[in-house]
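Have a look at these structures, which come just after this line.
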Structure I
Amino acid sequence: MSCIPFGIQSALGGLRTQRGIIVSVTAFYLPGGFPVYVFALLLGGGGTLGLAWVAWQAPEKMVLHHLDAGLSALAGAVVGGRMAYIYPHWGYFQGNILESFQIYRGGLAWPGALLGGVLGLILYAALAKQPFGKLADHLLPLGLTLAIAAWLACWLDGCAYGPASSAWWALAARDEWGLVEPRLPLAPIGALLTLAIFWLVERLRSRLYVPGQAALLALFLLSLEMLFVAFLRADPAPTWGILRLEAWSAAGIAFLALLAYLAAGLRSKKKEELSGQTS
């Protein structure tokens, strides 16, 4: 694997040098010397746990439908996240095409993963003739476990880290070159904020009557979280103007999610008014 220039590193899945070669952190080796990477292990575990949670919550007759929906969303997220990561780094990947498919080493961009996951779910909903909004709400546990797994993977794998700090609350974190030093604990903060967001959405579910509103609310709040976190990140990343690309993406997604959430609420209110007039 050829050396990647400084500044090219993943949004989800770190890279570091070993004898001039950049690789992801290895968790352990399987018999035969096959490496299992921290990035792949944690995200795979998060996805598995999320699917199990979705199946456990689903009505017995809908378990397979919800699992298939989750798998479709996961497939779309992997493809979309990888494509969104490769695009700004095409100058490197065009000379290393085969590395584009080495997703297990890390290298996903969360805005692309989110868009790909939504498109995967839309495709499944259309083919299975299932309501998209309800499916999105049912898959919230999968979103929670994946998001927290991604933050933990970033903490251990040297990506999405905060600035160095000597404060008492600083925690050891590595950068993309493997240097470990006390830093603003950005990944733990992100994981805790994610947990708080999903807890809040779950508490508000009884007041959200329109299918899909819970998922839209979670998406809006998560996007605000990612926008906030983007200003605290110290890892190098592509920028546009004065902001990182993921900051622009987070702001745009938050705006669209808020519009969709309000539109869903207005539609529901109009239906109630029409129903009251005809009764």
Structure II
Amino acid sequence: MSYSAMVYRVFLASPSDVIEERNVARGIINEWNYVHSFPRGLMLHPIGWETHSIPSMGDRPQAILNKQILKDSDLLIAIFRARLGTPTGDSRSGTVEEIEEHLKYNKPAMLYFSCAEINPDDIDHDQYIALEAFKKACEARGLIKQYLDINDFREKLSRNLAIMLNTSHFDKRLQPVESQDKLFPSAKRMYEIYSYLWHWLYKLKEIIIRPPIDKENYEKAYYEVNETLANNIPFLDIAVRDHTRKILSIAQFINIQIQHPQRDRYISSKFQEDKKEFINYLDAIEEVIRSK
């Protein structure tokens, strides 16, 4: 049986020496979905450079990754063992830049550092010293977790993730209710919500269907639609919720393709098809809203 769910993107950030931990993290995320997704109406989507990035030119590699897969992530899990990572030109490492970029938007991040014994002959001492300095800086800015081995990491991340997803950031039921109107929106309030959502959906359409895409306006419209959906999901018509999610997905795909060096080939082939699908979903939403 199909069901509607709010999908949260979980970004996995790390240097190259924690492949096993990354696989464990994906397994824990999938296990949470198996148990909780249907009853909670939530789905976690693990995101990583190795699975979600595409070839692109025109900027620093890390800046491209930030745009493609980091900026829309809701939760970041960072894992370190004995390396800090490779400098990006703007930061000490790609992982550090991802953490700082994510925190800049006040989004939650969970940082894990291995404290297992390491053979000195197996490490890059410059990397290890840089990692220890970063770890100390993080301890002064928040709460980090250390793990002894892979089993300890699995246990801690599984428990911590469950606790994180029970916070008000992810569970809208736990957010403070400031008024009955917020808990049970009046007809007037619902009209305002639908009007605001429609306004930004239409703006998004105007930006998407006429390349080149204005980056700043696109990000603003995408953000407003996504936030309106997330903040009002219990109150919106199911069709509106589902169609809006599909519109956001199509818009993101179109935006990535338009920025791609081979955009001319995309515009001459699949762009018209994607644009038509976008407009069809928009028309369906308008029909539902007009019936309210």
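Readers should treat all values here as calculations from the given coordinates under stated rules, not as data from a laboratory. The shown structure was predicted, so the numbers you read here are calculated from the model rather than taken from an experiment. Cβ atoms are built from the backbone, for glycine too; each structure is taken alone.
For this structure, a couple of remarks:
- Largest in mean count of other Cβ atoms within 10 Å over residues 141-148 among the labelled structures I, II is structure I.
- Origin of the derived value 19.8 (Kirkwood radius over Cα pairs in Å; candidates I, II): I
- Once relative contact order in percent (Cα under 8 Å, 6 or more apart) is computed for every structure in I, II, the highest value turns out to be that of I.
- With FRET efficiency 1/(1 + (r/R0)^6) of positions 29 and 69 (r between Cβ atoms, R0 = 25 Å, to 0.05) derived as 0.10, matching label from I, II: I
- Origin of the derived value 1.00 (FRET efficiency 1/(1 + (r/R0)^6) of positions 77 and 237 (r between Cβ atoms, R0 = 41 Å, to 0.05); candidates I, II): I
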